[in-house]
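Colleague: Dropping the structures in below, format is structure tokens.
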Structure I
Amino acid sequence: MQIQPGQGDCPRYGQTVAINYECFLPSNELVDSTYIRKTKLKFQVCCHQTIPGVDEVVQNMKVGEIVKVKISYKKAF
């Protein structure tokens with residue numbers, strides 16, 4: 001679900017992106033947050049540097065876009 005639209009193009013294969021995220025369990029327990037750590041997650045798109053679910057979502061995002069997604073456990077490891 002899109003919370004805030006972004007602008008520009010989606011990232012290309014191999015392009016480095018930096019994102020903020022929060023990860024919650026189905027029980028709504030916070031597992032991880034780049035906001036708390038104050039460090040964005042940096043990785044190259046489509047290069048297996050993060051979990052598949054995050055990689056897939058980011059491929060379709062634009063700069064500044066904010067989304068809320070559920071990632072299946074099958075795409076979380």
Structure II
Amino acid sequence: MHIRARLYGDLVKYATDTKPYQWLGELAEGSTVTHLFSAIGCTEKEVVRILRNGIPITIEEQLQDGDVIYLLTRLGIG
């Protein structure tokens with residue numbers, strides 16, 4: 001499934017080359033936010049808030065094809 005992650009704060013270093021401040025990629029069906037972290041290369045400790053399509057979620061949430069995930073850090077929030 002296709003996932004877009006919007007990256008803020010220190011997480012921008014994980015952006016794909018084609019889109020600054022974003023990671024674009026494919027994950028297997030049934031993947032969770034934890035799987036997304038592994039694909040991006042970031043750790044849970046780097047992220048303080050996760051939003052899916054603007055709504056807060058946890059790392060255990062299953063992702064859906066086409067989701068836009070916002071990963072926020074302390075610096076990226078405020």
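Colleague: Compare distance in nm of label points 7 Å out along Cα→Cβ at positions 23 and 39 across structures I, II and report the one with the greatest value. Walk me through the numbers on the way to the answer.
Modeller: Values: I: 1.4; II: 0.9.
Largest calculated value belongs to I.
Colleague: Given a value of 17, 53, 28, 2 for P(r) over Cα pairs in 10 Å bins from 0, in percent, calculated from one of I, II, which structure does it belong to? Intermediate values should be presented prior to the final figure.
Modeller: Numbers: I: 17, 53, 28, 2; II: 20, 61, 18, 0.
Checking each candidate, the match is I.
No value in this document is a laboratory result; all are computed from the given coordinates. Being a predicted model, the structure only gives us computed values, none of them experimental. Cβ atoms are built from the backbone, for glycine too; each structure is taken alone.
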